[in-house]
1. Which structure, out of 1, 2, was P(r) over Cα pairs in 5 Å bins from 0, in percent derived from, given a value of 4, 21, 21, 15, 13, 10, 8, 5, 3, 1, 0?
2. So if we calculate relative contact order in percent (Cα under 8 Å, 6 or more apart) for every structure here (1, 2), which label has the highest result?
3. For which of the structures 1, 2 does the calculation of helix-only ellipticity at 222 nm (-39500 (n - 2.57) for each DSSP H run of 4 or more, over all residues; to 500) return -26500?
4. Give the label, chosen from 1, 2, of the structure having the highest value of distance in nm of label points 7 Å out along Cα→Cβ at positions 14 and 30.
5. Ranked on distance in nm of label points 7 Å out along Cα→Cβ at positions 22 and 54, which label among 1, 2 comes first with the largest value?
Structure 1
Amino acid sequence: MNSQNDEDRIMRIMNDPEKMKQILQKAVNDALLRHKQAGNPVCELKNGEVSWIQPQDIVINSDKSDL
């Protein structure tokens, strides 16, 4: 592929909200899984407050219908 074809493909993906949602959800799931496997907590912002989620409590969306 040449760079113009690559740019066109990227623009098509970026202009597809559903595809972007799928890509971002997969990235989040992958990051959560890596944290959980490594035993590292993650933080979340909920109702304006930051809280830590311990590795054993990290929930990963595994519903592939969303991806």
Structure 2
Amino acid sequence: MGSIAIVIPGIILVIFGIIFSFQGQGMVGPESSFMYQNEDWIDYGIVISMIGVILILIGYVIEKKRQT
């Protein structure tokens, strides 16, 4: 149960990071958004996604240790 509580937020962060990165590139979202075609948000999205991947990996390691 504990690993699920870490993996789910990780998945959500990866999804949000991808969306933020795409908005920074001007691929999704309304043109009136402050994030639209803003290169800073490409970097923020990548960092947010990487944090999500780290959380997913931590949850995976916890689950593997629990099984042994």
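1. Details: 1: 3, 15, 17, 16, 17, 12, 9, 7, 4, 0; 2: 4, 21, 21, 15, 13, 10, 8, 5, 3, 1, 0.
The value was obtained from structure 2.
2. Biggest value here belongs to 2.
3. On the way: 1: -17000; 2: -26500.
Comparing all candidates, it corresponds to 2.
4. Values: 1: 1.9; 2: 3.0.
Largest one: structure 2.
5. Numbers: 1: 3.7; 2: 2.5.
Top value of distance in nm of label points 7 Å out along Cα→Cβ at positions 22 and 54, among 1, 2, belongs to structure 1.
Read-outs throughout are calculated quantities, based only on the coordinates presented, and are distinct from any laboratory measurement. Fair warning: this is a prediction, and the values are worked out from it, not measured in the lab. Cβ atoms are built from the backbone, for glycine too; each structure is taken alone.
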